[in-house]
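Read through the structures below before going on.
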Structure I
Amino acid sequence: MEKRRIGIERELSWLQFNERVLQEAQDMSNPLLEQLRFLGIFSNNLDEFFKVRFATLRRELKSLRKSNISAASLQKKQLEQIHDRVIELQILFDKTFENTKVNLALKGIHFKSENQITKVQKEFLQSYFEENIRHHIIPIILKTKGNIPPLKDNELYLIVDIVSKSKQKVHALIEVPTAISRFVILPTDSNAIDVILLEDVIRLSLRKIFSVFKVQSARAFDIKVVRDAEYHLEQDYSKSVFDKISKSIQQRDKGEYVRLNFDRKLPKELLDFLLLKTKIKDAENIIPGGRYHNKKDFMKIPSFNRPDLNFPPSPPLTHAVLEKSHNILDTVAKQDILLHYPYQKFAHVLDMLRAAAIDPLVRTIRITMYRIASDSHILHALVNAAKNGKRVVAIVEVQARFDEEHNIEITRILQDAGVEVIPGVPGLKVHCKIFQISRKINGVTERITHIGTGNFHEKTANVYSDTTLLTAHLEIGREVRKLFEFFESNYNRPQFRHLLVSPFNTRRKLNELIQKEMNHAKKGKPASILIKLNNLIDDSVIKKLLDAAEAGVKITCIIRGVCLLVPTTKKQEKNIQLRSIIGRYLEHSRVLVFHNNGDETMLIGSADLMTRNLDYRVEVLTPIYDKKLQQEISEWLNMQLSDHAKARSLQKEDMNEYIYPLDAENSFDTQIAWKKYLEAKSVKA
């Protein structure tokens, strides 16, 4: 478990990150439908926060109540503080949603409720309900005695309040079907687009659904629950890891409710009834909101054929060197290549694996797989390689959170094709993003290695900003081969001189690199550290960075998510700059640059500076040795530091404030600028 800092800095910092996502939904420089998608991302993020972080705090509270009453009291107050902050953000979210709907209406896209539709639209929906929805609806009548059936995690329900003509009161529950689009487009006699949400179509038909009760009135209110996502992995050594995880993840369907979202207009009598039946008692688990919930679905809102309301298409570029390549393996064998997604094609990685699958010189392909797409071309390439007689070794991390079932299925497919599958490492999660292709050329083994910051996932490569090194560097190749030997045996502790590999040497090497900068600063030499990460949380690293800042080292951090590096002295404040960038693409790359007295040490890889990444996961950070590639990364980082469009301050006194230039009209967006830079570079080549 992640070592916790005193207080709730981590949780509040995460909520500050999600507030930055909400700011994107409010940013009028983003197209309107993209603003709705950011609302969906905010909602999805918050669901995961409750499933994982908030649920963990609740479990800790239960344990403390048995052993430490004063600590339990403090934990309870912290949960209440988180709850209050979530409520603040929820209110802001609802206001943002309403404003966005108003702005969309001005552009000809109208969200209609069941009470706002025309006669023609009503007739259309009555027919649509009969043909597409009715057979999915199976209401559950809620009785005064007994419990209600377990509610599904993260699914939308309507709780229905019915009064019959005989004045009989009936409560019922309807699960809103997920097999049908949440967004139903209505017929209109103009160029405008009218949209109604699926639950409103169901509301329109309540009398028909419950006709057996001779309905006088019926009202339906959105509700949703989030369950604790943790599961217990039983220590039964007679069972395979796949069997144990398959059984354990079923616990999620029965996990404790950690959040109830409901329409704040839900009558108190009905809310009390619902709380009684679900046995939800703690106020911090109860989150009132607007009429509509489960807005994560807005991530998938249609584009409505309105390019003016969506981000313009931005097809990925072909890497200039690889575009001219006749054999991608030969090309990478001659020179190191950096790829930047989604600006450049992820297909280059697929091309490498496809080439390896048929190249007669290739003997072995080894790969780590944490998250991959449901219909992955990576998977197909590995299967084809095995069928072509190559030895393929895949380390499939079956404990990748929320991807366990998918990864178990991936394992079965690979094994059926003859791939050697290793289900991770006992006690560690394999989170590194590496593969290695071994070729035998004139009796000599050549190793072509991939080390990246992002998963081998075609879909996320379109929206996650990640960086990949492709290299045939002899020493890096040997050390990656050592790591795969560790995966295959787990017996020998490998030694690494070039790579930083968790949990073996990353913490020690980082301390040495920071200490070296401190030594330079104390001698009056230039000393600086630039860190770009998703999260900066580890106590020990933070203390070392604060000491370095106190010693005069200039520290610049670009942290997308949680950042617990907080200067406490004036000298630290002077030497530490903290910023975050949230934009069209998810900033996912991890990069660390140490000045090293002018001979920069530059690292990229899979590890954030969190205790779990340093001590409890297998992570790889690789040095970038090629000077041209170092210059390329420096150009990119300089653009990140020049961003005045999507960058926010993480300084305590300016938290989440935009970093605007004097002339806001000429603001600099690093994501747009980097695409143009790579495009220009490709043209010159």
Structure II
Amino acid sequence: MIKSDDCRNFVIAGHAGCGKTTLCDLMLFKSKAVDRMGSVTAKTSVSDYTPEEQQREASLFASVMHCNWKNSRFFFIDTPGYGEFVGEMLSSMRAADSVLVMLDGTDGPQVGTARAWKFTKLRGVPRFAAINRLDKERADFDDVIEKMRKNHGKNVVLPLTYPVGTGDKFTRVIDVLHDTDIPAEIADKVAENKEMLMDAIAETNDSLMERYLNGEEIDIKEFDKGLLDAVLSCRIIPVFAISCAKDIGVTELMDYIERIFPNPLDKKQAPLANGEFYKVQDDGDAVGLIFKAVDDPFSGHMAFMKVISGSFKSDSDIHNISTNTKEHIGQLLLVNGKNTTPVAEVGPGTLCAIAKLKNTHIGNTLSSNVATPLIKGINYNTPVMSYAIKAAKSGDDDKLNNALHKIVECDPTLKLHRDEETHELLLSGMGDQHLNLAIKRIKELYKVDVETETPKIAYRETITGCGDAMYRHKKQTGGAGQFAEVHLRIAATQGGFEFVNEVVGGNIPKNFIPAVEKGVVEMLTNGPLVGCKVENVRVTVYDGKYHSVDSNEMAFKIASRMAFKEAMSKAHPIVLEPIMAVKIYIPAEYMGDISGDLNHKRGRILGMDAEEGVQVINAEVPQAELSKYATELRSMTQGRGSFSVEFARYEPLPANLAAELIKSYQATVKDEE
């Protein structure tokens, strides 16, 4: 079993196209974990192995890998940089002991970079950065460092390696702390960064700083211990200069991963669902968190686990604390992309896979002790886009439901629900690319053809005034007939729905009052304007008539429905539309275009802010204007923008739009009649 002291567990995150996957392939090759260097463009990457990723030449799923380097075992996860696949990054970060954020040496911090930093902060894990592509013509290491320092602080962003040369003259890197052979043209920069590093180390160890200032010789391990302490406290972000294309600086990066990236025991505790912490240790109960799942028609269900404490063994029974069930671990597997290696036992920090668990899901806690408290799960972003989905062929509904549940099981950022108001089955996700990928997999993996449509908007109806109406229902068919007369008064209220009985003198017997209310409630679910839910009305029944023989519950329900419809027509009815609170994350150069587009969408800009160097627009936009916003935003920002959305409230639909909607609905009703 791998010793926890020798385990390095980290996630590689960042903006799309910054070289994350190439770095992963390079580390596997340099460590001799693979015989041949993988390539994204040649479709031989260990990480991007799915047909969808090979077709797009981009990461769409988190890929787990491992390799040996010197005296350590690296477990690392390559995550997608596209915002629509953020769930893969969130799951991976929950399993990580640290995060390495990649940046492009030519473009610097971007939206995907800001997203990675944001979730790293929320997780409170140690963070590192690697500035890649310094061999490119426009690459500027110092410029990227300054941009990072504006976002995080001058004394936070500290290079550990520094590039020698720029562009095609970038030939090697300098170890800022330990190298002495430093070219004159960068000597001042290296000295300045070394001084800031020493200050950071001094804050963690006064004795070490005093010895350094007194000129005493200090062992490299003591420097590394001081750096690790600063990293663990999240006070600094060590930065590495690299070029994956030319394999420059990557060896130095891997050496530092081995020396100063934390091992599983360095943090000493893991967060629990109840807000407390669990002690991490080599021995004791085996405790693990499921952070990823893959469902394959051929190999079956595969669950990926981060071992938090203790050790798990193959061919052993285990408890799922989250579902209160027993599971059997057949074979533990170490993973490199799609390739697996059986292993007998795994300890803290290990990322492994387990096949064919029966009732285990993402976010579940596994333990050898049934009394183990729940480990804190994974929080995911709210979906921003939905498709109404149905089987293309009659009779395929069960197959579709089965496929949908398997897809959603492996991707918690996909949500499946039936809208109670529109009666549509909705598949919701982080954007059109995300949803289209899910639908493509349903068709190809589960052989189900589906049809998708833009979901209907759940409008609402209400009134702005008062209305009074009477309706008499009278029907004679030869025997006992039907008779009921109902007098209703309706008024606007802010308290939802109220029903008031003010009938006196027995004009409507008490046993028929519930039927009157039922008739009104039925009308509330299918309003007279556009067939949507009616809200915020007070309905008062104040008079009526009945017949001792012909009156019954059905007659009073019919009379109350018609009286309500007439009263509502007199009470100045209006249509309400859902308004969404939207946060849009974009580079500064797109502010004008996005603001103008929001105005065209009847949006209101509430404010602007900056977050991790990215501009954030806070706005409110009608839901009807956002059905294709993921596609539109990607087009306007060349794929560099993202957004989040959540329901805010209902507001009156503008009169001209309401008139069109009412006309369309009334025409549909007339055709059906």
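A few comments on the model shown:
- Comparison of I, II by mean count of other Cβ atoms within 10 Å over residues 75-82 - largest value held by: II
- Structure (I, II) behind the derived value 45, 29, 28 of semi-axes √(5λ) of the Cα gyration tensor in Å: I
- At a computed 5.7 (distance in nm of label points 7 Å out along Cα→Cβ at positions 443 and 659), which of I, II: I
- Each of I, II could give Cα extents along the principal axes in Å, for residues 547-618 alone, but the derived value 77, 23, 14 comes from II.
- Identity of the structure behind -9000 (criterion: helix-only ellipticity at 222 nm (-39500 (n - 2.57) for each DSSP H run of 4 or more, over all residues; to 500), calculated), options I, II: II
We did not get these values from a lab; they are worked out from the coordinates using the rules stated. Model, not experiment: these values are computed from the prediction. Cβ atoms are built from the backbone, for glycine too; each structure is taken alone.
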